[in-house]
Every structure is written in C-alpha cells, then in structure tokens.
Structure P
Amino acid sequence: MIAPLTTVEIRNGFHSDAEKILRLQRLCLLEESALYGDAALAPRLQNLQQLRHQYASHRFFVAQDGMEIVGSVRGRLREGDCEISRLMVHPDYRGRRIATRLIAAIEEYFENNSVRRHFLHIGHRSPEILGLYRRLGYAEIRRQVVSAQLTLVHLEKRLPLPQPAGLSA
C-alpha cells in the first residue's frame, strides 16, 4: 500500500528518535535479508543501546511524516572524509525522492565541516540504490567479496578542492 502524499520533513535526528529509527531499520532490512539470503545481517541485529551509542560518533538525519519516521541516514567523519551509512526509506514512501533529500542533507552537513569526499558501501544486489548513488555523483572504487551471497560495492564522491581566497575561476 502506498502512503498518501504528504509533506515529509527532513531534519536532524535526535536521541529521542532512536526507537523509531531502529524499527524502520529492522523493517527495511527484512527485504535486504531476503535479497541476500541472510537473516543475520549485522544492521538487523543492532539493538537500541548500540544505536543510541552511535549518536556520539555519527550525525543522524531523518525523514518525518507527521509523527512517523519514514526515512533515515547517518554519517560520521573518518580521517577527514564523510562515511555515509544506513540510508533507508520505509517501503510505502519509496519513489518520492526522500532518499535523495536525506543524502543531500548529510552531504551538506559534512561539506560544511571541510570533508574531501563522501564514501559508502552497499550490497551488489541493490541496483536501484546503486543507480541512485551514481545519479548523485558517486563512482565505484572497488568491490569486496564478503561471502558467496554478498559483495560490497564501495563508492565515493570526491569534492572539489577549495579555492584559495582571492582567486576566481
């Protein structure tokens, strides 16, 4: 069932959102588990305490429709770069550019913190999400075989070097 069209707000994620984010994460990863034939996908096994602990090192953004969290993404600084993870959108809300807006929010936040690039990895059996990242300027840099069922595709988006003050292009 497709949710009715409403205004979905993208905002910072707070500690108080953790339970709703975890519920969304488990729902979204049910599909991933089926896709890869692995009911024990690591993000699915994450508990509430572990997710709350990530607030110390990660920046969260959420997509909210009324009182419901229908999308989320998180990112963190890692050696001067932005590592993006756990982009998810409720199945009933897909196809509305929510994932694009969430990625834009996390990129903008970290670009304001002088990162050189954004990077992430995703399973090879997710062609729609791989296509989304490619449309957003991400390029594949390598593949990593994790198991017979899973190969991680590593992607990055390099940012232009800042121009010294007083120079114009």
Structure Q
Amino acid sequence: MPNWCANSVVCRHNDPAKMEALKSALKNDVFFEHILPIGQWEYEKACSVWGTKWEASDISWMHFADNNNLLIDFESAWCPPEGVYQTMANAGWEITAYFYEPGMGFVGKYVVDSSGLYEESYNIEDEPIPAELVERFSIQNMYEGTEYELVDNGDGHYIVKERIENVD
C-alpha cells in the first residue's frame, strides 16, 4: 500500500467545453485519464506520465458558478500528479493545486501563472510551513497527543517544536 497524498485543486479554463468535459469525467470518478490519457493502465507508464501510480481516488468536486472555478479534492499514491498539472497548464488551465503527504512529511502547492508551472514544497519537520498550507490541511492536528507541536512563528509560517510542559 502506498502513502496517500491529499490533493486539492482549484482550476478554471476559458473554454466552457473543457470545463464541461472535465465535470463529466469527474462525475465518473475519472480525473488523470481525462486530462492525460494513458490507455490501459501500466505501472511504469502511469508513474512516468502522471507522476503517480494510480488514477485519483476518493474524488469529490464542486463547481462555483460565480467565478467559474472547479474545486477538486482527491487522493493520489505517494505524491501529487505533476504530469497531469503540467498537461493542464500547457492546455490553458489556470491552476492552484495544494498537496499534503503526512507519511513522508511534505506539503506544498503548484501554481500556474503566465510564466508556467511552479512548485513550492516544504518538509514539515525541517522548514517553516506557510499558514495557508497548515490551515488548508489542518496539519496541526497531526501533532495532537505527541511530544511536538506546530507553532505560529509570527511571520505567516508555522514550525515544529518540541512541546514544553508548563512547570509550576
């Protein structure tokens, strides 16, 4: 069994037909294969093309008519599907994709802007984590009942520190 990576993608396309086609695929629990088809699944092919070994699982999504965004939440094996995001970027999709893999302790996001696709990735144990990511995935809950805690360091980031008990 793989470690599961939680993903949350906000996306939009100016072509209504592309939006409708993606919504239709999502209704059938298909995401990666719709964006970046590989045909019959093969382990090596899925890993090299999608960046993860299986199609998205536990897909849920919502369409926001006021700004024409789709919010897609899903899990992927091991890591986010970077190949899928790159293909979406190349096809004119606007994307902000968040990911969190608690087993290996990393979190981050991909953003597509006019200069292309870029990634921010953080190792939870070793780096300050932006509050946006901590709050999106409730990462502080990971430390409940442990000897460590996630502490706001006052500059919009959280860091892991050893829990200090109050001594009276």
Structure R
Amino acid sequence: MKTYFTVILALVALYLGWAMAGNSVTQTLNFQIGSFNEIAVSGDPDRFVIDRLNPGPFRTEITDSSTTYSITTNGENRKITMQLDQNMPQNTDLKVTLTPPPGCQGNLEVPLSANAVDVITGISHKVAANLGITYKFGADSKAGTLGPTTRVVTITICNGE
C-alpha cells in the first residue's frame, strides 16, 4: 500500500508541476542572412552573320540587343565582369554594353577578350530585372571568311576592389 500511495503522490506532484507552468513561455530564435550575388540572362543572342564587308579601311559592325539580364545582390561595392572563353579571331572583335542598374556606373562598348574586364561598377544592395545587353560584332576586310564559330561569354558578379 505504501508503494501505491508513493506512486499516486508522485503523479499528483507531476500534474501540479505542469499545471503551475504558467500561461506564457519564451523561446530563443537564431537567424542570419548570408551573402548572395545572383545574375541571370534571358537567353542567347542570335548568330551574328556578316555577309558583306565594307570596302577599304571601314569596319562592318552588326548589333544585337535581344537579350537582357537581371541581378540581385545584398553585397556592397560589387562589379560585373565579362570575359570570353578565348580571344576573337583575327581582324574581328566583340564589344558589349550592359545597361547599368540604377545608381551604378556602366562602361560603353567594352571590348571582350579572354581576360576579364569591368563592365559595371559600384553595385550595392541591388535588385534589378530586364536590363539591356547589347553586343556589337565587328570585322574588317582583312578578316576573310569565317565559318560558324562560337565564343562563350562568362558574366560574373564579384568584389569591386
């Protein structure tokens, strides 16, 4: 009987302990926001086709403005760089102009090569969509003929330092 009484007393004490817990509790929440830099493009431009070169020293250039880019960053002092996977063929070039997000500095008609070049600087805490990309492909009369050729453009958001 003593054991039975001890068990009942323990259950009553446990019940009273829960009942006396109160009508409010607290929790500690931990949180953080990581660094993010995201860029996306709307697609690839059409093939650049030059079917006639200007005579003499005059360059022939064709332009494509059919694609856009979007950017999201919570970083400070970021920049956009661009580079090709390999240099352009002799006597040809490829230039790019990106419409800068509001409040940022863009460089006009930046020649692209296998070395990264700054295209937009001064990017801090930006969310912008459907900003223009304009490519200009040029060749002179010394370029000769060139079969279908591909270059891959890498667009990168990085520290502006």
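Data table
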item: Which of P, Q, R leads on distance in nm of label points 7 Å out along Cα→Cβ at positions 74 and 146, largest value; result: R
item: Source structure (of P, Q, R) for mean projected area of the Cα convex hull in nm², for residues 34-121 alone, computed value 7.3; result: R
item: Among P, Q, R, structure where helix-only ellipticity at 222 nm (-39500 (n - 2.57) for each DSSP H run of 4 or more, over all residues; to 500) as derived comes to -6500; result: Q
item: Structure from which 18.6 was derived, mean projected area of the Cα convex hull in nm², options P, Q, R; result: R
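Computed from the coordinates by the stated procedures, all read-outs in this text should not be read as laboratory data. Quantities reported herein were computed from a predicted structural model and do not represent experimental measurements. Cβ atoms are built from the backbone, for glycine too; each structure is taken alone.
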